[in-house]
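Just below sit the structures, each encoded as structure tokens.
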Structure I
Amino acid sequence: MALTPAQVRLVDDQAHAARTMWNCLHDWWTMLPKERRSLAAADAAIRRARKEIDWLGVLPVQAAQAVLKTYFQSWKNCWEGRTDAPNFKARFRTVMSVDVPQGRDLNITRVHRNWGMVNIPKVGRVRFRWTKDLPVGKRANADNRITGARLVKDPLGWHIAFRVQTQEPKPVPHTGPEVGIDAGVTVPLALSDGNHRTHDQWKSTKNKPNTWLTGDEQAKLLRLERRAAQRKQHRRPGERTSNRLRTTYDQIAGLRARAKRRHLDWQHRTTTAIAQHYSVVVVEALQVTNMVKPAKGTVDEPGKNVAQKSGLNRSISQEAWGRTVGMLTYKLASHGGTLHKVPAPGTSQRCSACGFTTPGSRENQALFVCKNPGCGWSGNADHNAARNILHLYRMGHVLIPAAGRAVVRRAKRVKPTAAR
């Protein structure tokens, strides 16, 4: 969104009012007895607060109602076991956002091939970057229309996301091939058919691989981090952060947000291509939380290779494997395909040609050489793991959620044991 400085202040005030409304509603809800909690009572409390507290009035009425609906829905999700209970939203750890729940108030018009205009309540007409086709004007109808929007702020500025209601045909079953995918750090996505997905277009340095930043941007980020460290040394304990240090922090956050956006764009493009080509995708059921645990240990039993493990944890977190699997899940469903998960243990040590696990076969990170005298197969280690993942699916070792845990489902018909 291309906001003027005055409009930025107005939207910031609305976002802070929405966050404060959530916190006040949370305190009110938790202090009341259970028999007095209701949606109507909460709505009356919000209306009273908007009248008594002047600066809460900057938030439009519809946006305040959206805060109430979101809070109530979060409790329903908690009661059904999908999420944790709602909690307090801190000022510096919460994403600033404002909801526009009614689409009829937006009045969207396209003024240029790359730009459009939208009406934001209590802010006015705002220009925004037109990055995707929207059902406006003659293209809008009862089955294809905009029902609302959401304003979200990140280190790069304010953005608007439109909520579109549309009817899509039921996807026909996909007739493409099956593929197993092994997620890694050196090779982000290794496919069982050899068509690996990498991001080699972004240059990597020796110390910071796959940073999604150019060489100049990496040098600028290092310079800003050093400047922040120097300025932080002059701050006394408990002293408020200076404006210069806060500006440096904002510049660092902007570069990191740019890298995250590029990574997200690569994930969307890659998962879309996979969903369009393959009918069945098989991945490992990885416990990423356990994989990124620190290795520092305790005072009595200190950990080993702590620095190397810290670097590996950062690389795993940067790859965002869980987000990739989530994208594949809904994109495959929209294209008529399916995604399955198989147990992760042993996929990288087992030979995909003979099926035996022999010590020393994994010579290094990139090469796998089977030590079985009757086999001797050698090849890329990630490719070998991807073939094993697909083989587990064909043998019926598929994990399905059951009562909060994963169980193995074995297929009735067993296909040939040799991995293809």
Structure II
Amino acid sequence: MAPRIDQARLLRRLDELAAFGATPAGGVDRQALSEPEIAARSYVLDIAAARGFRSFVDPIGNLFLRREGIDPSLPPVVAGSHLDSQPRGGRYDGALGVMAALECLEAIDDAGVAHRPPVEVVAWTNEEGSRFAPGAMGSMAYSGARPLAELLASRDAEGIAVADALPAILAATPEAAPRPLGAPLAAYLELHIEQGPVLEAEGIPVGIVTGIQGARWFEVTVAGEAGHAGTTPEAFRKDAFVAAQRIVAELRAALADRDDRTRFTIGRFALHPGSVNTIPAEAVFSIDLRHPEEDRLDELEAAVRRIVAERAAPCRAAIRPLLTIPGRRFPDRITGLCAEAVRDCGLLERRLVSGAFHDAQFIAGICPSGMIFVPCRGGISHNEAEHVEPEHAVAGARVLLAALLRLAA
């Protein structure tokens, strides 16, 4: 019997999972290493245990569920995503990838299919980064992109360190055997909502991700001089806001991209001392810069640094890097295999680049990896209004199953 996705089971379990950290507006608040995330993990573990699947956890709390293969010594084929959310996030971001992967494992089990390598589901720790920074913490640690000690020292707004919060997660999964970080993986696939409008606009239920944009984050501090708003003539002012405004305007003009591949965003902007009748002495703002090509990102960063340095006068400006995530192109073998899976399911093939970063971006550094997207209504994500049509969730799971069967064969 060929494995088949049980549509009703998948959709029911997505609804049941959404109860952990549910918000009144229909979203979820299930931040990393919180009580709602612990409950969600226990729910997933109960499903796996009922099937007889083995479970493992590593030192950063990444959770693995395993259906054994004919040859247990082989590295596993792995699929999954994350269970944590933004503070007022949607019920599909990350969760769809974990529950669809678990449904694939159950479908394979229902059909009694024997596969040579083990097949596993993974729930990576702290992908969102909303409680502890940086995001994608679990996949960073597993792939060696960041040292474990550095990640464990990260603290939330209340001063709680990851190292302090992890024991509760580990205590809630006593049946999970320990696994070291970086244990070999044969391949990794991640099903995720697009978090953008392309697939929905084109009426396509599944997309094949060819790669993920690189991202560089900066904090710019413009230092001026406080003064009385009513008595300081223009010629004597060192207004940090005016200088910051000038820098931002020139950045937007310089980074304009006819091909619409560059992403430039200022998400935070603060003025100090913040008094109505005082000239701002300091302006601090963030820059989120993204592009699929690393060479082009280098050029864009150079332009940012030049403009910040040249356009601050009569104030002074400094720029501080916050985060660097390299762009990632998924191997042709994996994207080609995903394309075959799409055709197996009788669906149209559409390839696209991810504008958001995901755990696959880091796991791709240690094993062949790929991603599958499904549309979300209006491209809305990180929002309680986030929505995926049931038929699209099922289509994504069907493609994921077809791709996993090809990899496990």
Structure III
Amino acid sequence: MHVLDLRGPGQGHERWGQLCARSAGLEGPADVAAREVIAAVRERGDAAVAELTLRFEGRQLERFELTPHERAAACEAIPGELRHALDLAAANIRRFHATQLPHDTGLHDDDSHLVSRARPLRRVAVYAPGGTAAYPSSVLMTAIPAKVAGVAEVILFTPRPDPVVLLAAELAGVDRVFTVGGAQAIAAAALGTRQIPRVDKIVGPGNAYVTAAKRQVFGLVDIDGIAGPSEVLILADHSADPTLVAADLLAQAEHDVLACPIAVTDHPALVEPLRRALAEQLETLPRRDIAARALADHGAIVLVHDRDAMVAAANDYAPEHLELLVHDPRALLDRLHSAGAIFVGPCTPEAAGDYTAGPSHVLPTAGAARFASPLGVWDFIKHTSILELSGAALRAQADAIVRIARAEGLEAHARAALLRLR
């Protein structure tokens, strides 16, 4: 891993600025292909979905949806120990998200009733990658908040579904499963076809083509966000165990060669023990080639002066995952305002957040934690404003309504108020 020294002038500051300025981007090389896929599905519906699936995946699709019997049969193949682990994760996720349920708010008096009414979306699509990868945790972390919010129909889209993903769907309360993937699944969910119903929102991770398609259908439907590579920033001081710091950096690095594992420390003596721990753990890591490349290309050990500088670095980077392996970590919490999720102390690995702790692991990446939030029940709720004025309330506001309307050159607005005063 590169060492960036921010304790004085030098090239470290330039490289650190580049890391902080990263973004998921608004366009990419997959956009042209995704645009063509969406156009084909808009024009030819199910026929295009089947043709594109055959072209990109080599699968012949005649019937897109799995039957309840097929789903149940697949779940029977899951070992009891893994089923128990997923049960535990599902229970914790459901219990946490139940605390996020919103309430109607507003103002009421004798002359007016003004309400912000909260209601769930009607139909939501959850996307889960298939084939060589299986992510049951992502199904739990997206579908359960939707069902807790009260979404009537949650649909899972996943190509070549692994049985463990189908079990996660059952535990999460998913209503329907379609074995359609890629940009064509996103297009079909956003547009609707004869076999696939149109949804209100699409959530969940996917490859570059899925992400590009989600970007382009936003406006037809809502989406959870634009996901970039996974990332962790670890604040580590003299009290940090280099073995744990290395383990958590590698847990992020093994995701993808584009993953961003970063440690920030005010303790220079940590650098060499951390490098040794990384080398030792890499030797036996099954995905060591991926992790090693992520460490070399996108990782860094960042040296700063003190705790204040560590906090500043974390806020500047705005990481998806922020770990506090420092003395008295709670003392830093109020000053850390730009992170998707914060993991406090040595007994809270980021892996717990990925699987079992409870809060959704769908988090803002690529610096979006400056303005975005984790996926939650609120993502599946829409608010409607309800206004009811009495005659007295309208009379009290009418002069202001008329003056503002005429200032904007909208005479019909003014008359709509004045005519009611007759």
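For volume of the Cα convex hull per residue in Å³, which structure out of I, II, III has the highest calculated value?
I
Work out which structure the value 13.4, 37 belongs to, where Rg and Dmax of the Cα atoms in Å, for residues 269-316 alone was derived from one of I, II, III.
III
If Rg and Dmax of the Cα atoms in Å, for residues 125-292 alone comes out at 22.5, 71 when worked out from the coordinates, which of I, II, III was used?
Value 22.5, 71 for Rg and Dmax of the Cα atoms in Å, for residues 125-292 alone corresponds to II out of I, II, III.
Readers should treat all values here as calculations from the given coordinates under stated rules, not as data from a laboratory. Since we're looking at a predicted model, the values are computed, not measured.
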